[in-house]
Structure 1
Amino acid sequence: MPFEIRRRLVHASGAAVPGVYLLDNHAIGAGLITWQVVQLLAVVGLVATAVLEVARLYGGLEHAIYDQLTREYEQETVAGYALYVLGATIVVFVFEPTVAVPALFMLTLADPVSGMLSGNEFRRVARPRVFAGMFLVSFALAYPFVSAAAAVAGAVGAAIADGVKPVVGGYVVDDNLTIPVVSAALMWAARTALGV
């Protein structure tokens with residue numbers, strides 16, 4: 001299986017946690033997967049990721065998975081998967097599920113679609129079709145959870161976070177960190193400002 005397809009499948013697999021939360025709380029009703037369980041899973045994932053990244057970057061840990069799922073430029077810096085876990089953890093602790101769940105779906109499901117639209121081309125500012133695709137998929141993922149105005153705000157945030165790569169101290173800020181945080185913050189702001 002090609003490298004980018006493997007990465008996208010792993011990326012999308014993160015939708016399982018909010019998906020199981022929704023399934024339990026809105027369909028099955030067993031009450032096993034509470035938001036606190038989601039938060040606990042995020043903390044466990046963040047701690048495990050931090051240990052693996054320290055071991056990889058400073059302890060010489062090498063594993064075939066790193067070769068299969070990390071990009072060449074991530075060899076000497078914090079890998080995108082670690083920023084993915086960090087961004088998701090921030091969102092599940094700072095925002096309520098109504099905002100956090102669609103933000104997580106934007107990260108886990110919309111971002112891989114955006115990657116396919118970009119053709120794996122790295123650009124500091126994405127092409128218009130990538131912005132449009134990210135916006136449309138993000139809006140569709142958010143609208144079942146929040147008002148249309150909040151869904152638009154979150155989708156705009158996700159599209160900008162995905163499509164514009166800021167550089168801080170010579171390091172390109174990975175959209176795995178910014179997509180969930182920016183989209184959740186803008187959905188929350190829209191809901192607060194409009195009372196919806």
Structure 2
Amino acid sequence: MAHMKPLPATTTPELNDDFALFERILGFVPNSLLTMQRRPAMVKGFGALTRAVMDPDGDVDLGFMRLVAHFSSRAAGCQYCEAHSLIAAEIHGIAPEKVEAVWEYRTSPLYTPAERVALDFALAAGAVPNAVDAELMAAMNEHWSEAQIVQILGAVCLYGFLNRWNDSMATDLEDAPKALGDAVLARGGWTGGKHVTNDDTSPAE
């Protein structure tokens with residue numbers, strides 16, 4: 001159960017535009033921001049960073065950026081963000097069969113060599129301690145431009161904030177991402193952890 005109760009979206013009218021952004025990204029306003037709105041400037045700041053990182057005019061496909069976010073969240077162990085990023089990937093054009101193959105990304109023909117390297121990079125960049133080394137960066141440079149690498153790392157860092165936020169708050173997982181997690185991520189051991197009410201999983205979520 002969440003450590004702090006989300007407030008209704010109508011609590012802070014000045015955040016209507018910011019909440020609308022996340023409705024477009026996810027199909028709903030996430031409980032993380034409904035909790036965060038106790039400090040409206042933080043929601044606005046996070047919204048501005050999200051717009052900058054998830055820029056539709058950027059050089060990396062926005063659906064794939066959500067897969068990057070998923071893998072960095074997997075490395076960080078945030079089951080809330082693992083499910084959220086995956087549902088956002090589908091909303092932003094990643095085919096359902098590619099989402100379903102997310103555990104087999106290193107061998108599935110649905111993933112290109114460039115994508116595999118970027119997802120390895122996301123896992124390494126999201127790990128603590130950080131596991132990005134010269135060899136991995138050289139592989140990234142073989143497939144991605146410097147501008148693309150900056151954008152990809154931006155997604156890792158954006159979700160790094162959310163990973164810390166949601167795991168510290170034990171934010172309750174909403175129905176749609178939970179359903180996707182149960183359907184796709186449970187095969188790899190995902191349970192929802194502390195983000196699912198009355199779940200008695202270990203503290204290693």
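Where does the value 0.5 come from, among 1, 2, when distance in nm of label points 7 Å out along Cα→Cβ at positions 24 and 56 is the thing being computed? The structure behind it is 2. Out of 1, 2, which one gives 28 for relative contact order in percent (Cα under 8 Å, 6 or more apart) as computed from the coordinates? It must be structure 2, since only it matches.
Given -18500 as the derived value for helix-only ellipticity at 222 nm (-39500 (n - 2.57) for each DSSP H run of 4 or more, over all residues; to 500), which of the supplied structures 1, 2 does it correspond to? Traced to structure 2.
Values quoted throughout were computed directly from the atomic coordinates according to the rules given, and no laboratory measurement underlies them. None of these values were measured; they are calculated from a predicted model. Cβ atoms are built from the backbone, for glycine too; each structure is taken alone.
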